[in-house]
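Q: Next up, some structures in structure tokens.
What follows draws every value from the coordinates through simple rules; no lab data is involved. Please read these numbers as outputs of a predicted model, since none were measured by experiment. Cβ atoms are built from the backbone, for glycine too; each structure is taken alone.
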Structure 1
Amino acid sequence: MPMFFRLFLATCLGFVGASGAWALDPSDWPAILAKARGQTVYFHAWGGARNINDYIAWAGDQVKARHGVTVVHVKLDDTANAVAKIVAEKAAGIDAAGSVDLIWINGENFAAMKRRDLLLKPGWAEKLPNWRHVDWRTKPTILVDFTTPTDGLEAPWGMAKLVFFHDTARGLAMPDSFAELVEWAKAHPGRFTYPAPPDFMGSSFLKQALIESAADRSVLAEPAVEGEFEKATAPLFAALDTMHPHLWRGGRTFPKNKEAMRQLLADDEIDIAFAFSPAEASNAIANGELAETVRSFVFSGGTLANTHFVAIPYNAAAREGALVLADFLMSPEAQLRKQDPAVWGDPTVLDTASLPAEYRDAFDRLDLGVATLRPAELGPALTEPHASWMTRLEEEWTRRYGVAN
């Protein structure tokens, strides 16, 4: 839709101000559906994986056929670019008919949008019809996004959990904690490594290690400040100092990303790899990238977990259409398809026990893949530290161990 027409439409509909105070009541769902019909939703979401793009296209086809809502996937390589666009629109006084209707978001990007009052209000997410099936009681990251309360400002549509995997044919016992991993690396020199920060997986590994190493985990829920940062991270960097000489290539170089690390496992150069998707190993086996004897494992004390969300900017034009798409992404049908490793393999945000029998049974029957741990096997979830810790960790890691990849 041309921008001038969006601005005209905004005026006609009586949009108001930067507070996002447009009268929307998701509990009156028939009215939302009626207003959504004919709208075009510009969904700004990462576009770096074909299977994810295909899934978003499928979801768009579904809401088009059922509700007359057209979805345009605006493919991003960095979510911060979409956030910057919304910030620029607010600065320019474009408080209605903005260019972003729905955004795939979490972590620091969500915290920044919430802090700048850039999100639709009030807490619409918890009023959507499919929220009743969301497992917010046992999945704490659904209500707290990197320590920032979600307050119904974003709707969950997928889970992530750090999992490790190894080739069982090699007959090696696996560590059960970061502390044990340090000792394991010493006992098996050259057989472990991790991607160099600021690669996402490398930074995630550092956060896992920090959580396990910190004497007082409660400080990680607050912004990283001078003094506290050094105190909290001292045990982590002491452990890394011990570990690094025993890493692959003596810790002098690191794989670029998780794909490179996974290839090292496939090539028998290392014995442990990891990812933020429980289906990673199964998908790689199915694609012929890993041996059929590879299996996943987690630390019994818990591994890092988070939720990814969709949010509606305060100045979105197609707000009703965005609500319809967000609700569909939480539906049992969409979540079942998303968890299928042949489609995506993303763990569901739903409490499957609360679903109608047909969906409950379908989730139970879903073949997650030979190396995928089922939800009950994934162990406790360790919540993300405050987003500011990641930046400080990356900077300090680079200062100590060299230029990041």
Structure 2
Amino acid sequence: MNYVSTRAGQGGADVPGLVQRHNRGGPLERAFYTAPEVFEADLRHIFYRSWLFAGHACSIPQSGDYFTWRVGSEMIIVVRGKDGEIRAFHNFCRHRGTRICNDEHGHARKLVCPYHRWTYDLDGKLITATQREFEVDRSELGLLPVALHNVAGLIFVNFADDPPDFSDAIETIAPQMAPHALEKCKVAHSVDYVVKANWKIIFENNRECYHCPSHHDEYNAATYDVMRDRALFEPKLQAELDAITADANARFRALGLSEGNVSSEMSGAYFRCHRTPLMKGYVTQSLDGSPVAPLMGDVPEMDTGTLRTTLFPNFWQHTNCDHAVAARITPISADETRIRGIWLVDGKAEEGRDYTLDKLLPVWDQTNRQDWAICEGQQIGVSSRHYVPGPFSKYRERNVAHFLDWYLAEMQR
């Protein structure tokens, strides 16, 4: 879909003014999705200051394995060291600033700048002697570190000089994710979707299922989301769903799996980690509900629901008994976003024997593509000079309002 984005007003957008006049709980004005000035502010105030999902630890299982990632002007190397620890560094040489690792994935015994061959160990320390020629000791010229937390196999990084406290998210996510043993998984498949829509439109879409009945047949078959929305207006159905959830939570607890009721929409947090049951007859999010891969990690049995994990502003993952599916959001411009879809299975599973992509991928690949088409259509509409946002549903779009309230609060800091 092709369209032309227009700047919000003559001479550019007044970002502080836009932020100040936003009504809490309400939708955003057009310029938030179209103006280059707002996009640059999003990078500065959101993506350069928030904890971001960078990738999975299992994608770099051996010492020397690394991956790179770029967000705006920031480029990082995430590498597993000789001691097994995962670290992140800014991906530029301390000599003249040349990018060190050009490949997105790789393996290296040492990190070598391609310009003048300055060489760094996997822990970021400079090996090249500099005292005599440059009159600076090499101990002062190591790679610049980037704050990193490995949360039960999920790698989060932060570009800020003084990263905000992340302990609340770690303490919630780590114990619930642990039984799935993501560190021992492997990436079965990944794909990059380039979506012609602002990153906030994409995240807003993820925060509600108001649109699900008319778009997501594959997703709806496995989950109770559509029924939960209906139950907002049907007390009898709400009681039925409450009973189903209570029974499932009791079973999860008996299996040593917390249902994890910490959720952004419930607590006002910027994250959620919440295990929910799947529809009767479904043990995983597959087309027919049957397993598509072996059990992951220490998950005790198939029927253990799906662990939904979301972190503003760039991550969500559904972790089932036999596979997990994640999304990593990378903003490109005011009207374009790259989303990496990642499918994980147990590390010992063999493609062709234990799983096949034609059974593993369809539910989330189709759901993703359906959502991206929706988001691109919305971007076209909000780009109109005549666009004025309509009201949010007080029932089915509360989570969208919560996400935007978080976003505006971060922009005001």
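Q: For which of 1, 2 does Cα extents along the principal axes in Å, for residues 309-364 alone, calculated from the coordinates, equal 43, 20, 19?
A: Source structure: 2.
Q: Starting from the value -8000: which structure in 1, 2 was helix-only ellipticity at 222 nm (-39500 (n - 2.57) for each DSSP H run of 4 or more, over all residues; to 500) calculated from?
A: 2
Q: Given a value of 15.9 for mean count of other Cβ atoms within 10 Å over residues 29-36, calculated from one of 1, 2, which structure does it belong to?
A: Structure of origin is 1.
Q: Assign the value 1.00, calculated as Rg/Rh (Cα atoms, Kirkwood Rh), for residues 77-148 alone, to the correct structure from 1, 2.
A: Traced to structure 1.
Q: From 1, 2, which structure was mean count of other Cβ atoms within 10 Å over residues 109-116 = 15.0 calculated on?
A: 2
Q: From which structure (1, 2) was distance in nm of label points 7 Å out along Cα→Cβ at positions 69 and 229 calculated, if the value obtained is 2.9?
A: Answer by label: 2.
Q: Assuming 20 is relative contact order in percent (Cα under 8 Å, 6 or more apart) as calculated from a single structure, say which of 1, 2 it is.
A: 2
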